[in-house]
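Input: structures, listed below.
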Structure P
Amino acid sequence: MSSNQTPNKTKWISKFTLSFLAIVGAVDSVLHIILPLFPYKLNQYILPIGMSSLIIGIVFSIGLPFYWHYKEKNNFIDSQKYYIWLITILRYWLAFYISTFGFEKLFDVNFAYSYHIEDSLVNTLTGQELTWKYYGHSYYLTVIIGLFQIIGSILLLFRRTTLLGVITLLPVQLNILLINLFYGIGPLTTFISIIMVLGLSYLLLERKEEIINFFRHYKNTLPTVGNKKLRNSIRFLCILIPFLFVFYYSYDVRKSQKYFGKWEVEKMTRNGEIVSEKAWEKDALAWKLIYFEERGKLLFCPNPNMYVDSASIFMKYNYDDNKNRLKVISYEINPENPDTILVQISKFKDKSMQWEMIFNKDTIQMELKKENL
């Protein structure tokens with residue numbers, strides 16, 4: 001359907017979809033602005049008013065398509081007027097709502113600095129708090145996202161630029177929706193995101209014929225390289241080679257997967273002498289935790305309570321599956337000429353093992369226990 005055409009007759013489901021997206025979205029966008037302005041003493045009424053307004057909007061959006069479809073079927077009304085009004089409402093509330101979030105990002109309201117999140121351990125944060133912390137880390141990134149939302153919203157307000165506005169906003173809002181869904185941001189926020197993405201998708205599908213025709217008639221005027229068989233072979237290899245590389249790398253990494261995790265040093269001896277429990281307070285080499293990571297990373301930490309980067313030692317490792325030993329590469333003494341350390345693993349069980357190695361000319365033995373995370 002072109003931008004200058006509107007349907008005279010449509011199916012009921014099409015009417016319902018448009019009515020629901022336009023009316024429910026409009027009601028929700030108005031509530032988003034009005035309800036936070038309520039005085040503190042009226043806070044107890046915010047949820048009942050919000051929910052009742054949404055329910056009324058949903059009921060009305062369900063009833064309108066029945067009335068509209070009945071009138072259209074009997075030629076009592078001009079469907080174009082209903083369609084134009086609802087499409088306009090849809091465009092305007094999307095612009096209104098999305099630009100609100102855009103301005104919140106510009107004025108540092110969305111993803112504002114949170115003192116309690118900043119002072120919390122990462123593994124104690126919820127999905128919402130992690131998202132807030134991540135996006136709030138860079139104000140400039142937040143501003144860029146906000147500008148996309150504002151510019152896209154402005155484009156939605158004009159019929160000639162509606163499609164450009166949809167193309168600008170849909171990737172941004174789809175990304176936000178996926179974050180809301182998989183990071184557990186909250187049911188109401190996720191519902192809003194779903195309505196926004198569906199609304200933008202509806203506006204995009206309204207122009208599907210123009211979009212299809214554009215790609216159908218578009219022709220690249222640049223000359224081709226090689227023959228068709230060669231090009232198809234290269235195209236296939238462009239996907240196959242990365243797949244094989246990552247597959248092999250993943251297979252190689254997972255040889256040592258049974259060791260991945262956080263290991264507590266239950267007992268450590270250095271040159272035959274037991275290292276005391278509190279030695280870590282003064283001795284940075286009296287490790288209490290060993291982090292066995294993917295991609296050949298080992299981190300030795302003396303602090304038993306948490307990982308401290310400044311006090312820890314970073315090493316790389318290669319795992320020999322046949323000999324059941326690690327070849328650890330230490331950059332501690334001479335980063336330009338790293339030291340290679342052989343670590344012999346013994347008495348390995350599901351969550352315990354023993355290590356023996358020579359580090360800085362010291363013979364070290366450790367009994368390790370894997371922590372549940």
Structure Q
Amino acid sequence: MDVERLTNQVRRNCDISDARHAGLYSICGLALRLRDLYKWTRRLLPWQEDEAGLVLEWIGNKEDQWESMAEEDFGPLSIGSHTFDPFDTEAVNAALAPHGLFYGAGYAYSLKPTFFLAVVIDRECVHGKVVWQLGRELARDLLTLPAFSQDDQVVLRTEAARMFVWDQMIYVRSAGRPALAFALNECCALSDINPDSLRPHLDTIMAVQRHAYIRHELGEIAEEIFDRDIWRQMLSDFPHTPVELLIRTLKDALADTGPDGPLRYFIEQRSRAGLGFYMAFGSGLTPLLFGPLKTAFDAFMHYPDWDAMTQAVDDAHRSAATYTREIIDLYAAASQGKGLPWAQAAIEKTLQTRGILR
């Protein structure tokens with residue numbers, strides 16, 4: 001098999017996707033994603049930074065390349081004498097299995113096509129699902145996704161995950177700093193969030209955080225309250241709106257608080273560090289929707305009460321399920337004649353009622 005040819009084909013599709021969808025991001029968001037992509041191309045460690053001039057020159061060249069590719073179509077993949085559709089992941093990975101490679105393709109945020117190719121490190125079974133642990137990435141796009149599910153399997157992208165968790169720690173929200181400090185103390189006996197102090201402990205931190213990524217994906221696979229087809233259609237119908245943010249948060253919350261999710265796992269394992277990292281890195285909307293979970297953890301940091309945390313997770317799951325059913329009912333009314341604009345307004349009103357959206 002010609003690995004170089006395949007790598008170039010996947011990279012080309014990555015560039016086409018990025019060229020078409022770079023406009024999805026804010027200027028700041030795009031800059032951060034380009035920085036990650038630059039680091040990957042230069043094989044830099046998460047904390048390493050090149051001179052700004054070099055990075056800006058590379059970004060300029062990348063944007064010129066995108067401009068020339070935006071109208072191109074995704075190309076097929078060649079493996080041996082066979083040609084594959086770039087979204088036929090099952091067939092591609094069946095062909096790649098003897099070569100120790102794994103291929104990923106699908107749709108990410110705002111239904112952006114995403115592709116990558118990586119070396120397989122390990123394959124294990126967790127809760128009856130295959131979990132792939134990947135190493136060096138040969139091709140990737142703008143998205144630094146630590147893990148995802150594909151073909152009913154879980155894929156952990158180790159390179160991307162290390163970069164992802166590093167940035168989460170360095171750019172943690174002020175509201176998440178106490179939880180991060182708690183987690184780092186439990187995990188590594190660290191008393192500060194200084195980058196120089198964090199570097200030697202990244203492997204230890206990843207040993208904890210990998211379970212959060214894997215269990216989140218397992219939770220999503222098992223989660224049945226928010227039907228995946230309905231969820232995807234809603235993402236397509238309400239892109240770049242508060243509704244999109246809400247339904248993503250609800251889907252994540254159902255997965256994370258469900259029986260197979262990371263919160264249950266960390267409680268079962270009595271992992272204080274795992275709980276701390278989870279609460280530190282939660283999305284900005286999560287504590288607004290599930291305040292009692294944050295309240296319980298704030299108390300837990302001073303007086304660990306596992307039963308209280310279990311109850312808080314139970315309550316959060318029930319709350320997420322109730323809210324999800326309410327949102328689905330409003331969305332269903334749109335198809336019964338009220339229309340999507342009405343549904344969007346009605347769903348956003350639920351955020352206003354909860355004091356989240358003004």
Structure R
Amino acid sequence: MGAKGKPDVWDYNQGVQRAITITHWPAGLTPASGSDGHADIAEPDTGMLHSFWQLRQRNDHWAAVGYAWSRLNGRGWGDPADFYQGTRAVGIPSTAGLIRRHEVEDGQPTYRHALAMSLTYNGLSSKPAYIFPATAADIDAERNTGSIPEGALMMLPPDYDSSKIANAHLRKVVDTLKTYGAYVVDRNVGTPFYIYVENGSNFNLHGKSGWNQDVGRELHRIRANLRQVVSSAGWLDGNGKPMKMEQPTNLLSMRGPWRGKGGEYDAINDQLTLEAGGKSRSSVLRDIGRVNWAAPRPGAKCRFSVQATGGATLALQVRSADMRDELFDSGPLADGASATLPCPLGKARYDLSAVGGKADATVRATLTKQD
């Protein structure tokens with residue numbers, strides 16, 4: 001159920017209100033205690049991570065305001081085609097960067113990943129509101145008065161002395177901030193910075209007194225020494241192997257919604273599966289320049305490319321947002337075919353029409369800038 005008794009939940013991925021079906025709902029699910037009420041549900045059998053915003057249990061049912069999903073084996077961030085892959089402000093799941101319960105007392109000197117951090121209004125910038133790899137920001141980012149955009153990686157300098165920090169939990173966070181840092185993923189109200197920790201982790205910096213002066217002084221010292229990373233000689237993945245932080249280039253999502261006969265969206269592979277002779281159509285109002293670091297420049301050309309099996313074809317028609325003007329029509333394209341069009345600026349209506357062949361088929365497409 002959606003907000004205020006509405007029957008459906010707002011799906012950030014597809015931009016529609018719809019019912020959400022989860023095959024395995026955890027019996028002990030507890031949403032985050034803050035006002036955002038974040039909760040993520042992992043489904044290993046489908047490879048999906050379901051992310052909810054303002055999830056609450058109401059008597060015998062659950063209700064949420066927003067929903068998005070991502071792949072468990074994905075890159076952890078959204079992309080220009082699917083810029084909301086979670087319900088954090090930056091478009092990622094709330095579990096990304098979260099300090100997990102099993103990590104708190106695992107005997108390791110650091111958490112072996114970047115942490116998730118939020119800043120308040122006077123820390124966050126309004127322009128730009130976010131930077132790569134983030135694909136979104138709080139919708140009222142104009143209220144921000146600081147200088148740090150969401151998506152920024154914050155770190156402590158390597159010479160920050162943590163040896164005298166008596167609190168083991170805080171020392172582990174500090175050493176993690178020196179090694180992996182923390183990505184700014186959201187905004188909070190009134191606190192210089194948050195580091196997000198899983199519910200029930202027994203992570204308590206201040207003890208039973210409610211406030212530890214030594215910890216408080218150290219937190220202020222951390223705040224004063226945090227710096228935004230603006231360049232790097234290289235990057236390592238979660239296994240410590242060199243990797244490239246390349247910007248995704250595809251601007252077109254296959255997520256639908258799809259309507260017709262004999263077609264079904266395959267979420268994990270971002271493709272449409274078609275029965276022999278099946279036909280399916282998707283019509284979505286979208287802005288392919290929605291993500292600031294991937295937006296096509298005025299006058300740029302885009303290439304629409306199709307990958308298909310089983311003799312299927314896919315056609316793209318682009319119309320003005322008010323549907324009065326046809327801006328482009330590729331006609332049916334088979335596997336390996338492509339067409340070039342002027343990159344639409346602003347919102348436009350993107351219609352995808354898939355037609356199956358004589359056998360069961362799959363079809364997907366990309367739309368990329370031709371710089």
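Looking at Rg/Rh (Cα atoms, Kirkwood Rh) over structures P, Q, R, structure P comes out largest. If mean count of other Cβ atoms within 10 Å over residues 16-23 is calculated from each of P, Q, R, which structure is the one that comes out at 12.2? Computing mean count of other Cβ atoms within 10 Å over residues 16-23 on every structure in P, Q, R gives 12.2 only for R.
Just so you know, all these numbers are worked out from the coordinates, no wet-lab data involved. All of these numbers come straight from a predicted model, not from anything done at the bench. Cβ atoms are built from the backbone, for glycine too; each structure is taken alone.
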